[in-house]
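Please treat every number below as a calculation from the coordinates, not as lab data. What you see is a predicted model, and the numbers here were worked out from it, not measured in a lab. Cβ atoms are built from the backbone, for glycine too; each structure is taken alone.
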Structure P
Amino acid sequence: MNNITTRRDFIKKSAIGSSLALFPDISFSMEEKDDEFPLIDYHVHLAGTFTIEKAVELSKNRNVKFGIVEHPGPHFAIKNDDDLKSYINKLKKYPVFIGLQPMYRNWTKDFSKELLDQLDYILMDADTIPLENGKYLSIWRHNNYIEDLDSFMLMYMEHIEHILTNEPITIFARPTYLPVNFGRYYEKVWTNDRITKIIELAKQRNSAIEISTPMHVPNKEFILRAKSNGLKFTLGTNARNNDAGKLHYGIQMIKECNLTKDDFLVIG
């Protein structure tokens, strides 16, 4: 994704040292005087009264930079090039990163490469799984009940593999998230083979792994394995309100996994 370098530089410089003010108890193993660790929530949505102006104000008060994402596609506000251009032009006036969060496969057909290249990043999760009947299984809905765990995991892994193989993706969001009724089987279903597959595909695409605070995924084992394979990380909340920038699980994993600023995605 290409964008105006000076705007990106401004965003990054304004983030320098913010995490040290907000979390003074965190050690980032800094060896050089200018080796600081900016905190960035790349998974923030605008909604209702949570406007871009309020998001920028909250970002400043919380000392966490924001990346704004919205959903593209026929069921959302960003349906075509005109919508995408307006979205980019609106946000580029503000000190935020500009991204998209597609929910469906093959979404790029409605947009020109020229405009997509103006985005800072594309963040995508695997929470909306296409079914054979043309409908979708939205595993993030809390009223879901999925009967067969093994069948679900086969379908889920196929969807993850498709995304990490075929879709344009900068950040793989909410990795290893499970529907509510399967959450207790997390350690069982995320086998060595499945974790290895996700990490290998993400590495091939140079996709960063989001550490999601509200979902508490991925777990420490996954993060350590991803780190050992050279993958980069981002932090995210998926917030549409004042929860944006509350990155406590991400901070916990930074501590427990000894992550440094070199382990995190740098956009620009």
Structure Q
Amino acid sequence: MTKRRSFFQLLTEAIKFFAEKGFSSKKDMDYWVKLLREGAENLLPAQKITEQVIRRELRSTYSRLLVNKGALKLNPGVSAFTLDKLKPTARAELQRRVMASVNLIKLNREEAVATTLRRFEGWVSSVPKGGSEVAELKEIRDRVRAPMARMDFIERRVVIDQNNKFAAAVQASIAANSDAIAAKWNSQWKRLNYDFREDHKERDQLIYAVRDNWAIKKGLMKAGSAGYTDQITAPAEEVYCRCTYSYIYGLRSLPDEMLTDKGREFLASTKK
């Protein structure tokens, strides 16, 4: 039985073929494009396998935060009962993130294959009849194959990004159901090789008030210089954002500028 050639082997052979013979027949190009398309599609994991990987990653985060109660450490004062109550909502969000990830990876794969074949056809159509003795085969191959070669990296980034979005959504749900009054932005700009957004770096450690929370309604606090959480994008909302919120539930955890005179008097009266 003849061993099936890999996509990259086929691409090397195709480039060599046209470098030697040149572009003299569209039929030849169509033949190689067909082989390359099949090779590219065989190179990529089946959608079912991809979905299993994504689901495993997100379930791990779900278990860490809700089943193993890891969210309690991130939200001091929140009860285990609250986490249990949020499990159905979190499971629905998990499923939504799995489907979003699978669809995004599918679109990225289609674009990678299409871009690779466009690059190949563009190069082939430029080779003169009779071939080219000056063609740098390795350079040509690397340029053509680049979109496919990056797919593992891109797919991993998609999974990481959707995992961050899922974790942020769970945290936001816990905060909303536990009457958080503010949130401190944690930027990841110090993380090695992290391509951070400059405006996210500027938000680092700033505290944003949750609009119309119970403490504001009672006149105990106000928004500080940073403003409200609904005036900025949320952590993980933007693509590949790894920032997080540390939610605040008590007045004593607020900076003084966010307390009203009534709030200061209230804290003084309850101080032990």
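Things to note:
- If distance in nm of label points 7 Å out along Cα→Cβ at positions 69 and 85 is computed and equals 1.7, the structure in P, Q: Q
- Which of P, Q leads on Rg/Rh (Cα atoms, Kirkwood Rh), largest value: Q
- For helix-only ellipticity at 222 nm (-39500 (n - 2.57) for each DSSP H run of 4 or more, over all residues; to 500) computed as -10500, the structure of P, Q it came from: P
- Among P, Q, structure where FRET efficiency 1/(1 + (r/R0)^6) of positions 93 and 197 (r between Cβ atoms, R0 = 35 Å, to 0.05) as derived comes to 0.25: P
- Per mean count of other Cβ atoms within 10 Å over residues 117-124, the highest-valued of structures P, Q: P
- Taking mean projected area of the Cα convex hull in nm², for residues 157-220 alone as the criterion, the largest value within structures P, Q is that of Q.
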